[in-house]
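Coordinate-derived values only; no laboratory data. Values in this document were obtained by computation on a predicted structure and should not be read as measured data. Cβ atoms are built from the backbone, for glycine too; each structure is taken alone.
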Structure I
Amino acid sequence: MRKGKRVVVIGGGAAGLLAGIAAAQNGAGTVVLEKKAVPGRKMMITGKGRCNITNTCAIPDFIRNLPGNGRFLNGALRRFTNEDMMDLLESHGLPLVKERGGRVFPASGRAQDVLDTLLAILAEAGGRVVTNARAAGLVLKDGRVTGVRYCNVEDDGRKEGQDYRSASRRQEKLGPVHVLDADAAIVCTGGASYPGTGSDGNFVPVLEKLGHTVEPLLPALVPLQPEEGFTEGLDGLALKNVRATLCDNGQAVTSEFGELQFTRGTVAGPIALTLSRTAARLVHYGNQGLDLVLDLKPALDEEKLDARILRDFQEDGTRTLAEAVRRLVPQPLVAAILDAAYLDGAKAVSQVSKQERQALRETLRHFSIPLAGTLPVEAAIVTAGGVSHQEINPKTMASLKVKGLYFAGEVMDVDGYTGGFNLQAAFSSGYVAGTAAALEDTK
């Protein structure tokens, strides 16, 4: 085993900081290159600025909450667990709290405290961070990494206060190319979501030139985009305890139960974000005719729902159909439900036929919203796609194509649901990659 290896980590986010910590703690001379002026920017906005560090669930549950190739991380999640992550932070003076759904946050409620703690641990271990340093490529000799090329970012092209989800408004201004000698490089450049944080997919061409397969970078955990004008008037509406089914040309693909929100012309909320990964893939591969079908009364079977509607009608026969529907759904949905069922809201319920009542019942159980797709990847919380996991050693996160090259975090084709799962995946893979990069013989 070679001592004192030189390890360069490309990217100073969650995965990069843990990779740097692990490499430095295992004796490597470690440098973390971060293209932005401050590391950990994306981590700073997770959990609505509170940083949902991890989740307390068992490892099998973790893997189920990583629908994007979660099994690939089974070994990494067991080598550096959620408990290990919590112990690392708490042992360095950061109190944590556990909340609903097993979500773990800093007790202060400040993501900055998590970042500061990780930077302090890295410095304590002897690692250092170089900011405003954009990696431009790798130096190889005889098929192994011998260095990392980088440029100083003199102007990142972004306007002060610009939304992290939008691209730079000016051309990036870069300084001359420098080379850092390295025995190993760990790529932690993230995906393509929230490019203002530094996660913009710019290192993908470098990896493809090295022979790596990079699966398409698609949005995951992103609002769904209805066809234009279809959800007009529904902004601000929140629906609880509904079942949403994603359908492709009338065929159910997947469904989720929970809460939906209509906001800024999109369908958001937990279950929409969960379904978005599948929706984005269907659109990317050319599928047309996507619909989001809502069961607004999933707790009632057909017979019970029909009895509920009939009881409301019989209670006051002079009530209009619109008034009766308002007793079943929130006001903003009334007109949409009546239109979808081809019913006259001004009609007295005493005049409603059995067939019309059936149409109302069917619409309440199958309220269909045609989808154009999802918002773009830049607006996504997480990126699906990345370096194919089939080209990475799951025990070490080492490239199977290039000696001395490692990967960690969102740059790999691994992604999960909200709740602390994506950050833990980054932490675990970063720790494993950093340890292996410091200790493995890459010659």
Structure II
Amino acid sequence: MTLGSSIPPERFLDCVHCGLCLQACPTYLETGDENDSPRGRIYLMRAAAEGRLQPNQNMIGHLDACLACRACESACPSGVAYARILEPFRLEWSARNGGPSKSGSRWAHWFLDKVLPYPDRLRFWLLPLRLLQRVSFGQLPAKAARFRFLPRAWRRLLAQAPPRQAGAEALSETLPAKGVRKGKVGLFLGCAAEVFYANTNRACARILQNLGYEVVVPKEQGCCGALAYHRSQPQRAAEFLRANTDAFADPEIEAVIVNAAGCGAFLKEAGEWISEASPNDSSLQARVQALAAKTQDFCAFVAEQSLPKFPGTLPMKVVFDAPCHQLHAQGIEQAPLRLLQSIPGLKVLPLKESDLCCGAAGSYSLDQPQMSERLGRRKAENILESSAEAVVTANVGCILQIQAALNLLGSDLPVYHLADVLDQGWQNTGTLRGDATYPCPRG
């Protein structure tokens, strides 16, 4: 059997080669290479599946350069399910070649597999970094680029990692509703998000409580499994999903709220591929599909509620950068903007290429650091052109990437999660605290 032959032919044939995806693709815009476009990649995969092209490392390199941002799916008039072509093809390549492709450094592969999905390991591994942050007096992002003796992926991590947040107390497993109780929801904390931006998770919990929901925060939850799945490890991803289905098994939980767009998109779509990863486990398939049906994006969920009136104003000009897996994968466009527009005094400015990926893309910033840096710089330059006083987004990876890119351009413009903006606005602070972000002094 040829590589890719298990992918239904109609998925390839849905692409009519119109080229409308090209201007939506970040890597094509950067390189101008058709092989680095959705249309070109589909052509390569189809040619391999039909036996017209012998797959090699060069071809796989073009596929690995894809961010899987799925902007092409939003742009496509034919409804091509690009992710349902790319991911199965990568999985087949991995199965035939004994693991994921060789893109990225050996250290990056180890870190993404053994450290990042596990919060306790990540906290331990970050201890030396915390010391560096102390002795650099907050200027570590600007200095990291000068550490040429370190691998590029290490420098990327040093540039992106925010300092430890103060005041993030452990969350109780059950948080009571405030006022009239509307129901019960679960709060998904994520792995990296709980380590890097724990205060954002607590802001989400407060907002949900204030909206009348009892919030369940199971301690047994863990990584959603997206990192493993996108790294061609479907069985490992299935085990992460198994743990999360157990954690959120309470039938009274009406919705599982996720504030990281990548995690939310993965959990929502896990029911579509779990039968391929665990074909003989019908029980797990049913549980994953149930979890997928309950998963809701934080912004979309809150935007559908009767929001309390803001007690004051928040006079600030901001831009909203839409996370790819919120906008393209989940199709959520207006909800975040409605929430921002509900805040008195807050003005949302237009952002050039707001729907173009910032270059974070989960593990991409470590696997493909050079292209990730180029896209981060492009995003930061567009932000600085807007004259905004702050950036708002809705995904932890985007916050890390955009803040680091701004820092490298010498800007201390802060980047906030939308939940932090809402939470502090409802607390009538009149300003936004800096502890939810990583503002870095110039220089």
Structure III
Amino acid sequence: MFPNTGSRSRLLHSRATLSLPGGNSRHTVYFPPYPIYAVRGEGARVIDADGVSRLDLINNYSSLIHGHNHPKIVEAVVEQAHKLLAVALPTEAEVELAEILCDRLPSVEQVRFANSGTEGVMMAIKAARAYTGRRLIAKIEGAYHGSSDSAAVSTSPAPNRWGDARYPTSVAEPGSGPGTADDMLVLSMNDVEAGRASLRQHGSELAGVLIDPLVKNLAFQPASPEFLAMLREETTAAGALLIFDEVYSLRLGFNGAQQALGVRADLTALGKIIGGGLPVGAVGGSAEIMTALFDPRPGKVRLAHGGTYNANPLTMAAGSASMKLFDREAFDRLSLLGDRLRAGFEEIIRITGVPATVRGKTSMVGLFQGRMTGGTYRDVVAQMKSSPAIVERSARFFEHMLNNGVFFGAAGFFVLSTALTEADIDFVLDKTLDGFRMLATLPD
């Protein structure tokens, strides 16, 4: 049972705190009183240091689109490892994955690889500034786009620094360089008219607008069609670039979020599933933009982009294998599993009467304690403040699921893999029903 002070995970965490601050290199993997330590994965399951097997319903926060150790991905990695681990030369593996992505994503004619979604977004921001010669990037208040200085602005600002609700203040994260906040314009999610006014006011200095069309940190809040249309209209009118962050939301459509939503971006940041479970990031766009910025053949490149492990052969091989496996049939099947899970969660809420909210699309599912209203960062914060029991109820449900064979994102995030079956989804729903019946006995 979790927690257990005598467990191997607890002992490993105590040991880890001596050499790692807080015991880890990644804040999202920690949960109190200690995280579970993994030792291996098998398809849809992850096995911890105490030998406990659980269904993995977070899949390394989306990167494991085929679950753990898919045989064809492992085979591709092993085959590549026998040839090259890393090299200061390009490889055919890089070309192959680039061709797959350019063929799959209508707005991506050329692509450059990096090592994380953070780097992909960072390079997209730099590309927009370099291409337009302007400094200002707009983003959504509360949206997470990685940890680079610009992208991290107003990801989780404190209420005393918010400013006007419709025209939020730009708030830099601790440790950011001077001027970081001044180079970012912050918009309120789905406020079409205020967003239009802000973009027009700053049009002459606007380099680009960065948007994730399904914002995880806003409880999978989707961007409205009207908001997306406004962003496309205003960036075009201003001569700025529209940047889609599809590190997560590539899952929204077989041909990516843009195809599913009917919007064509100028630049697209990628990561997670395109690496087959290995570290990856990318930025892509039209041949006109990408060549103008990155092509070194004229003799002087406009925007320098290097990295020891960019397009490393192991990731490229794994990514190609993964994307080939994620064909239209696999996409459709996985989306249906997401529909099944969301519908089951809704039914459980109806049966138990526990206040909760179901969100998400395709293979991304959210189950959040409390009845959520609104869809902005400030709405989320306000709900947490008005219902302090949400944190405790979320923790109790998370612990219940851990102790009944299901691992997911503690706040309520479920990101599915093709390794899951309908029987797995039904198992999750069965344990969720038990958990919600337990929650129904708790005070509000």
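Determine which structure produced the value 0.55 for FRET efficiency 1/(1 + (r/R0)^6) of positions 82 and 386 (r between Cβ atoms, R0 = 30 Å, to 0.05), calculated from the coordinates; the candidates are I, II, III. Write out the running numbers ahead of the final one.
Working: I: 0.85; II: 0.55; III: 0.00.
Considering all the candidates, the number was obtained from II.
Out of I, II, III, which one gives -14000 for helix-only ellipticity at 222 nm (-39500 (n - 2.57) for each DSSP H run of 4 or more, over all residues; to 500) as computed from the coordinates?
II
With log10 I(q)/I(0) by the Debye sum over Cα atoms at q = 0.07 Å⁻¹, for residues 58-313 alone coming out at -0.38, pick the structure among I, II, III it was computed from.
I
Please compute mean count of other Cβ atoms within 10 Å over residues 178-185 for structures I, II, III and give me the label with the greatest value.
I
Where is relative contact order in percent (Cα under 8 Å, 6 or more apart) largest, in which of I, II, III?
Top value of relative contact order in percent (Cα under 8 Å, 6 or more apart) goes to structure I.
Out of I, II, III, which one gives 2, 11, 16, 16, 16, 13, 10, 6, 5, 3, 1, 0 for P(r) over Cα pairs in 5 Å bins from 0, in percent, for residues 266-361 alone as computed from the coordinates?
II
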